[in-house]
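Peer 1: For reference, the structures are reproduced in the following blocks.
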Structure P
Amino acid sequence: MSDTANAASIKDRMKDLPDAQKEKIRGWCMYDWANSAFSTSITVAILPIYAIALANTFLKNNPDSFFSNFSASGMWAFVVGFSTLLVALSSPILGVIADRMEIKMKLLKIYTYVGAGATVLMFFSFFFKDYDWLFLLLCFFIANIGFAGANVFYNALLPYMGDEELMDDISSRGFAYGYVGGGLLLAIHLGLLMATENSDVMIRLSLASVGIWWWGFSVFTFRNVPEPVIPEPVTGMNSRSALKMGVSELKKTFRELSRFKVLVIYLIAFLMFNDGIQTVLSIAGAFGGDVLGVSMITNMIVILMIQFVAAPSAIAFSRLAEKITTKKALIVSLVGWCFIIALATGFCALEPEEEDEFVYRAHYISGEDVYVISIMDGHELNLKDDDVHKEWNQTWGLRNGLNMTSAEIVSLSEAMKSTEFTLYIADGPASNGVSAKKVFGENHPSQIGDGSIDSWPDTLRDIIWKPLSLGIDLQWMILGLLVGIVMGGSQALARSMFGMMVPESRATEFFGFFGFIGKAASVIGPWVYFLMSTAVDDRMGVLSILIIILIGTVIMCWVDVEEGIKVAKEEDALRRGGAEEA
């Protein structure tokens, strides 16, 4: 889209497009609707929790197994990283081949069938008994290759949907379709799993339904999006010669990158800010659960919120881009990301105030000179899925109605300080002369600590969270709302801006690089967080992501979009005009 375009003209142009092109654009957008369910239900919401739980059970029951050398989450991370790496390494070569042979739609179909098929096979994991988790990881490994590989060719079709003036609108529509489609199926899954209390059959049906959804709706894409026409395509090649040509052309592309200086600068900026964004999305759940104590149900609700907020946000940012240019609108969304991350480092749980908010309560019976213990629901000995609580309760023999002496309560309160639990002591000698003594375990989410930036969440709790009674679940929902707003804009505009500066005649080749940069970011980013959180603390790990996005935002200032578009058009004219015209 040019800097002088306005919202009214873009809307009019979209309305006046030929019916065949409108149908093609809708078909292209439907692929985002089809495959986004994989990234929501499979990658984030259901499979990691289910597969890791099964793996942990296996590791506990088979301590001498080869797999006991690894953690369940570590094996999940390895599968994600390795499958992503394979696509990252192969996508540039496949992109070169697809730009010289009319096989973009064919490769899109192949990756889709492989990915969707492997996803459907997850239903049959129960046939493998103790190794059901391993079968699920294998299926996910194959499915993730299909998902990531298909996206390379799906993105590469974008320049063929319309000219650069329509690019923002079309790209944003695609993301909007994806957010709604993925969110809709996730909502169905959430309802079914809650209704059946997370039954194993329903979990596996939910996983398999993603593959059916993906394949079923992609039929609209295959039916309505034609294979882009390539002037003088290469024909009659076998797989070996095609691979040889791809490697040769890829080497040539690296040598020619100096001719696309603006695009190279943009790719560097994209590597930085996309690195940060993807890392935030991938570690948010772990940070929320482990550091802040966010509940699983709240996390799933927030994921749904992000999906449905991001859909209209993607369209809204495309309208903003029409008024202030794509580059400026993208920078606005990136500044928004920096603000959100800074806010997230200041999130913290409120300390319990009321008696019924404490896990353990001790009431003094003056006539008998004893304390009677009462326990919050879910912390009794019969809690099957919480070994930490069971071990704690068994050590002290804690149960509802247990009588303890004042000395035992004092000992209990001291021991409590090294845990994640809370204790409310009502009256009596153990309360140290106050009506109610409140004991907070140092690992309780409300206990911030003394890290390098821990004064920030402590300050926000005093001036915002506590006065407004915003507990951690509400804070997390605010985060989801804000993330949904900026995510729709940043993802759609980043893709469309790249598409503007890419020669249409080499679209798949360059989108292969685009995909490679994106996949590289998804491998590198989590390691930055891991190193910082290990060396300092988790909040510093999150802050390091803010710095990465900020660096990418600053580099964006050197991206001359108009110059990039000019170079792309010159490259198209050169390639389509032939050597004589050049």
Structure Q
Amino acid sequence: MVNEANEIVQSETADEIEEMDFAAMLEESFKKDSGRDALIDGVIVEIKDDVALVDVGKKSEGRLNTSELLDNEGNLAYKVGDTIKVVISGFRNERPNVSHKKAVRKERVKEFIESYNEEEERVLDLKVVGKNKGGFIAEDKNGVEFFLPRSQAAVRDINSLVGKNVKVKIIKIDKDNESIVVSRKKLLDDERKRKKEIVQDLLDADEVVEGTIKKITTYGMFVDVGGIDGLVHYSEISYKGPVNPSTIYKEGEVVPVKAIKYDKEKRHLSLSIKAAMPDPWEEIKDQLEVGDAISVTVSNIEPYGAFVDLGNDIEGFLHISEISWDKNIKHPKDYIEEGQEIDVEVIEIDPNDRRLRVSLKNVLPKPFEEFLKNYKVGDVVKGVVTTTTNFGAFVKIGGIEGLLHNEDVSWNRNEKCKDLLNVGDEIEVKIIKIDDINEKVSLSKKELEESPIQRYTKNHKNGDIVVGKIRDIKDFGVFVQLEEGVDALIRTEDLAPGTQEELKVGDDIEAVITFIDDKKNRIRLSVRRLSKMKERETLKEINKEEKMTLGDIIKDQLK
């Protein structure tokens, strides 16, 4: 504060010295010729083409350019014998040169000085019309001339002021010499000092004041507070976060603001509208909890979610994953729209970080629970393919997605879902499993079709002797292909003793059907049982032959 005070004192002292120097120069110039530039009455004694002779009480009449006697239409406004105000602007061969226009300007200056109240500090709006060695000549709208010293112009390029309008303050009135000295520097210094005091008062008071919106931009608003423009950044308008000010306010509107910062180097005053209002987060921190259901309005929709307005200048975020139980949601606009009022559940609230997250799907019926009410294992339903993968396809049924595995899409082991189905296809499937704990549903398409084994069993039954080709050999048995798509299993214990090591893939093998389950698509064969059957048949034949031989003997004896 001491340094600032010294700077102000030094500045004011320098200004006083400059004003005293100028005053001395002005007075010295008048001493050179007491008659020069004096306002006197002259009588027109002769008017020639371009020169008029005026009696000014000197040895010779003064010369006056007749162009100074013309009215606005270009006609002579005076005639010989008329008395006019003139000033002597110089001498040529002892004949004075006089000017009527200069006299008129001088008279206007005199009238201004006589009506001027020194106690009234006025700001004048002048136009710079010329310059001289000492500074600039400026006029007001009434044609009153003022002198602006170069030291008081506060401009680096002296040529830049000519023809421009400037605002100035009067720093010296010379009634004797009828001159008015003005300063642009004085006005700017006073303005800076005034703004500095206002800014300091605003910051010290830490109070809410009213300001007028002067200009709205994309990044905020310029607001006038006591003649000073401060910036309300778009992040300082609402507790919701950054907003577009043009959607809320209009230029000329009066708004409550509070000063929050001042940058001395840049001379930038930062204002805040939200700091001038009660903090809504303080109001809700003890009123709202996770799990609460609230009504909100959708204020803005983005591809990744939506922002919702609680109605008290607080905005919550609804992520796209919390909009619907549908996992394949593409865009929030498919489910909600701006301005729509919806019920949501609070899933996170952090007043310190001013973060609020909500969920729409949590207040909607859970699809899997609805599915359990309407479907059961064994139901045949229609669904739409939503995704195909290397292991199968997902089919949407009643709000949930069931898995159609590759092994359940066709009886042909080589066919896969991605080869048979496309996303968007409507297909008929059978529900074969429901895991209500993990919320998973398994589907089958092949069970709606006649299986190869079902076709096979139309012509084959238990006890039939069949021949098949060995397709695979395992420790627990041998898989035999009976027909295309029809496989049967011969368990190790059903093979002929000691023959398993001799079997090869591709060999034909004969066996008897011992078990058929066309529901689960299973057939079992047995070589061992076939051997026993053949043994029994052989015994039957032997017994039959033996019985016939004994009968024949008895028959022969009876003869």
Structure R
Amino acid sequence: MRPARRQVLRAAGAAAVIGLGAACARIPTDSPVDTRLLSGQSQPGAPYVRALPPPHDATAQEVVAGFVQAGVGSEDDFAVARAYLTGDASGDWDPSAGISVYSGSQELKVEEVDEGRLALVLQVVALVDGQGVRSLLAGPVSREIEVAIEQVDGQWRLSEVPDGIFLSEAAFETLYGAARIYFLDARELHLVPDHRWFPLRRGASAVLEALVDGPATFLEGAVTSRIPRASSVAEAVITTAADGTAQVAVPAAIAGLAHAPRMLALSQLEASLRSLRTMSGVRLVMDGQEVVLDEQERIERALPGHRPLAAGQTGIISLADPGASTPAAQLVPDLEGTEVSSPVIAHDGVLAAARNPEGSVVLIASTDGSVPVREAATGGAFVAPSIDDAGFVWTSTGSSAGALLALSGQGAELDAKVDAPWLTGREVRSVRIAADGTRMLVLSADGGGARLDLCAVVRDTTGTPTSLTEPVIVRTSLAEVTEAGWYDEIAMVVLGTDSSTGDRRAQIVDFASGLDVLPSLASGTEKIAGSVVAESVWIGTADGVLLRSDGETWMDVDIEGSDPSFY
């Protein structure tokens, strides 16, 4: 079975205003989140947390605390939160600029720093930008926000506050939900997920607006879209059928497209809406008729492979039948007698690559002999290769000099050096391209330690890579990450060191649900690979032992090999 997913965000209070002392005050954060269903919103049934207005004759500290906790009330453009502000400050404040998510297990502090100025101290665990992109921090980080306060008609009001709102972890998890905004890769062959967080009360409307507005920064230039940039798309009429299914009237701007681009736009639209947890089902309706996307015309999500493989004593071997009494099948006949390491095979099962045991040569071959074996890169210490479905094998020398290598399965004349200036001066440890051929995980290190980045590959319409986008950092709870790969669309399997014990640990890191800690590892574990499609994770040890897990324990397999992978 698939490894169980566990939430790591802790429940805590979000909505009560607590009285404070005069000079330095602490705000308890363990009051319960009181929710009810809110009617009359764009997303029926969305939860609602009541925000409290300023108490009569509230102290300055109470006003600061009340403003922070009134971020739960988004009705009428955050009218309750604005009641804590002066008229000028209310007009200037932009609550949509972002969210600071703070720890519900830590006290908030309000301190007087100067006459008319107070400082709010939060233990921030995550930041959400104006597009809904969430960045988890390595741990609670103390953040001090200075505000100005003055009296208006005998009542304390805030005259200067930062843009954005503040929510406890519990309030954020109650009021916001994850969604995947799907764009298209450069060749328009795959849906590429752009993971965001939106207020549940807005639901489908927020998703439609995001489709119109375009991708997150790290995907810009690497994806395209067939959704017209027209306001009418975001204003699509959404009704609920008797069975709870959402019926979405296809906007005229999409319905009027030619057949091929319309099918692409509808694929984006349907997949994006289905990713909302509040949508029990989605039906697209055009001219009063339900639109059923033909399997040959729709674009599907790109998921990782499910067929496990490894490096055998020689060659690339299949792990599809680990209990078989016969030797594991060789998958690449031309490499059957060659000692290899870090083998990979493309998702279509043809193009293959591996390193020699020393890592100084990258070999390219194929499972059917259609690609002659060639030493595609030599004379360096290369990281384990990764293959995309455009026919390129990705690797790098440890010292990348600000670029990665994209080696073509069609011949050396098409090999490319792909610029990534942000890698200059860093030691590259691994590269892993996602099944959509667009998003890439790059693990690198410098004097400050290891860093896991998520970037995207910019390609021309033929699929030839030209550059990498500026990355976003992926946070895990591991002190030192040594291996990272894709587990599903928005989750990774990661190998590293436990920050508290120093032991080797493995995790599944999901952008939406947090972390899953996998069973304790066997001694000498150095490689890991997982696939949600195969519902399994494999590890390899330094002495050639392979083990498989379904999420509960590690099971020995009677196959000698190393460097497991999936295709």
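Peer 1: For structures P, Q, R, calculate relative contact order in percent (Cα under 8 Å, 6 or more apart) and state which one comes out highest. List each step's numbers first, then the result.
Peer 2: Working: P: 24; Q: 5; R: 11.
Top value of relative contact order in percent (Cα under 8 Å, 6 or more apart), among P, Q, R, belongs to structure P.
Peer 1: Going by FRET efficiency 1/(1 + (r/R0)^6) of positions 139 and 483 (r between Cβ atoms, R0 = 30 Å, to 0.05), which of structures P, Q, R comes out largest? Mind showing how you got there, number by number?
Peer 2: Details: P: 0.55; Q: 0.00; R: 0.85.
That would be structure R.
Peer 1: A value of 0.10 was computed for FRET efficiency 1/(1 + (r/R0)^6) of positions 99 and 227 (r between Cβ atoms, R0 = 30 Å, to 0.05); which of P, Q, R is the source structure?
Peer 2: Computing FRET efficiency 1/(1 + (r/R0)^6) of positions 99 and 227 (r between Cβ atoms, R0 = 30 Å, to 0.05) on every structure in P, Q, R gives 0.10 only for Q.
Peer 1: Supply the structure label, taken from P, Q, R, corresponding to helix-only ellipticity at 222 nm (-39500 (n - 2.57) for each DSSP H run of 4 or more, over all residues; to 500) with the calculated value -3000. Could the numbers behind the result be given before it?
Peer 2: Working: P: -23000; Q: -7000; R: -3000.
Working through the options, I get structure R.
Peer 1: When P(r) over Cα pairs in 20 Å bins from 0, in percent is calculated, the result is 18, 48, 25, 8, 1, 0; to which of the structures P, Q, R does this value belong?
Peer 2: Values: P: 18, 48, 25, 8, 1, 0; Q: 13, 22, 16, 15, 13, 10, 7, 4, 1, 1, 0; R: 20, 47, 29, 5, 0.
The read-out was computed on structure P.
Peer 1: Moving on. For distance in nm of label points 7 Å out along Cα→Cβ at positions 51 and 243, which of the structures P, Q, R scores highest?
Peer 2: Working: P: 2.6; Q: 7.8; R: 3.9.
Going through P, Q, R one by one, distance in nm of label points 7 Å out along Cα→Cβ at positions 51 and 243 peaks for structure Q.
Each reported figure results from applying straightforward, stated rules to the coordinates on display, with no laboratory input. What you see is a predicted model, and the numbers here were worked out from it, not measured in a lab. Cβ atoms are built from the backbone, for glycine too; each structure is taken alone.
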